[in-house]
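Enquirer: These are the structures in question, set out in turn.
Rule-based calculations on the coordinates, nothing more; no lab input. What you see is a predicted model; the values in this text were computed from it and never measured. Cβ atoms are built from the backbone, for glycine too; each structure is taken alone.
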Structure I
Amino acid sequence: MSAPAPVAIVTGGSRGIGRGIVLALAAAGHDVVVNYARNADAARQVGQEVESLGRRALLVGADVSIAEDRQSLVDRTVSAFGRIDLLVSNAGVAPDVRANLLDASEESFDRLIDINLKGPYFLTQLVSRTMIDLLAQGVLDAPKIVIVSSISAYTASVNRGDYCVAKAGLAMTAQLYAARLAEHGINVYEIRPGIVATDMTGPVQAKYDDLIFNQGLTPIRRWGRPEDVGRAVVAVATDLLPFSTGQVLDVDGGFHLRTL
């Protein structure tokens, strides 16, 4: 009898970077739990694409900022598949309004911290405990966790400070869990996308077209694509980096380089 397929949870998996990650993992042989918050139609479409690749998809509506939803996401995954080989913590939102740092509201800050930082932090805690239990039962072999952050973890955008603070917190979250989970054989990685063409970046396309193609913002002069991030996740998921943990994988067209 063949070994069961590895199972990945991808939060925010119905659109944008999350969708790219889901499809890349399915193509690499993973069954995928597609988590979404509101857009059930988009999740269904992604689920159909996963199945067209010969893999199973489980669609789970859950808001990662809510403890009960996080528990439901994990419980439904284990109930359906009996395992979690990979968590890709990708769900995140942009500010409702890009507000000057001196005018930004506490309401916006609280919303972004809850969804973009608190939710992933405690979902990682919950999945880590589950993975440790499954390792003790002999169900898993070298499970992994990927936290998708952003170049905003270290790049100051003064009209969306709340977003930057949340992403910087995610970078430390990856470091903390990498240090804590290494003794259990669970490697943790931070993937740091740059400027990627998604619904979130659509409203600022003209601005970034100019910066990328005319001003050389990135040494690789093109927009990033969701599948670029998906490939990086697959490299982790297929154990191509077994002696690395806490590693930051920049998928940013070279934005992070300092050049003269």
Structure II
Amino acid sequence: MLAGQRIAVVLPAYNAARTLELTVSEIDREIVDDLILTDDASTDATAKLATALGLHTIVHPRNRGYGANQKTCYAAALSRGADIVVMLHPDYQYSPRLIPAMASMIVSGHYDAVLASRILGVGAMAGGMPLWKFVANRGLTLAENLMLGQHFSEYHTGFRAWSRRVLQTLPLERCSDDFVFDNQMIVQALHAGYRFGEISCPTRYFKDASSINFRRSVTYGFGVLDTALRFRLARAGLRRWALLGEPAP
């Protein structure tokens, strides 16, 4: 716990057996009260390993998608009493040692959500991010900042922390079950008036780190732009969008 608040780490997993143990080994169990992994019908031993490591393990009988995996993770964390939920990809691309810092930013009362940014500092390129991914990240982030009216360093990180209040109020069931879920969730939170912080995070790109291919990346990119444009039109009163819920009180 931190300041009496219960911390849960959720790990949306698909074929993560090669990196899961290494990722979990760097999670501070003195701070984290609950570790939850949702296995999205992996074809490897992810679920078996997660159980052996003592994680609360949920298995989807069929592959439902990255967004659907997160929905299961967050629902489980809330039902198990989490006050702060940190979502971390179990591929060891991000540093689990930043979990206490991210949770502390929410405990401080200054932020409702925290994004671990690969772009702040020199983390992305130094960690081996392919040049085309870096350029795409910067281009999408620029477009999103212009349309969403924000100044984020990036929107595409797989390492995020959320307060219980955010997760309880956002209509996450309206979000996609695919990769664009991440951006739709951010848009929902911005629309509701929640406060975001960012923290610099080193990153690692290596053979076993998960990554979507170029074709899926292009589909994701268009989904991100569509999400930002719909948000802009909705906020301007030009078009209603069911994805957006009522603003937080």
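Enquirer: Matching task: 11.9 is the computed value of mean count of other Cβ atoms within 10 Å over residues 101-108. Pick the structure from I, II.
Expert: Source structure: I.
Enquirer: Related question: Supply the structure label, taken from I, II, corresponding to relative contact order in percent (Cα under 8 Å, 6 or more apart) with the calculated value 23.
Expert: Values: I: 19; II: 23.
Clearly, the read-out refers to II.
Enquirer: Name the one structure among I, II that FRET efficiency 1/(1 + (r/R0)^6) of positions 69 and 157 (r between Cβ atoms, R0 = 30 Å, to 0.05) of 1.00 was derived from.
Expert: Only structure II yields this read-out.
Enquirer: Between I, II, which one scores greatest on volume of the Cα convex hull per residue in Å³? Display every interim value, and only then the final one.
Expert: Values: I: 132; II: 120.
The structure with the largest value is I.
Enquirer: Quick check for you: by distance in nm of label points 7 Å out along Cα→Cβ at positions 29 and 125, which of I, II is greatest?
Expert: II
Enquirer: When mean count of other Cβ atoms within 10 Å over residues 13-20 is calculated for each of the structures I, II, which structure yields the highest value?
Expert: Once mean count of other Cβ atoms within 10 Å over residues 13-20 is worked out for each structure, I has the highest.
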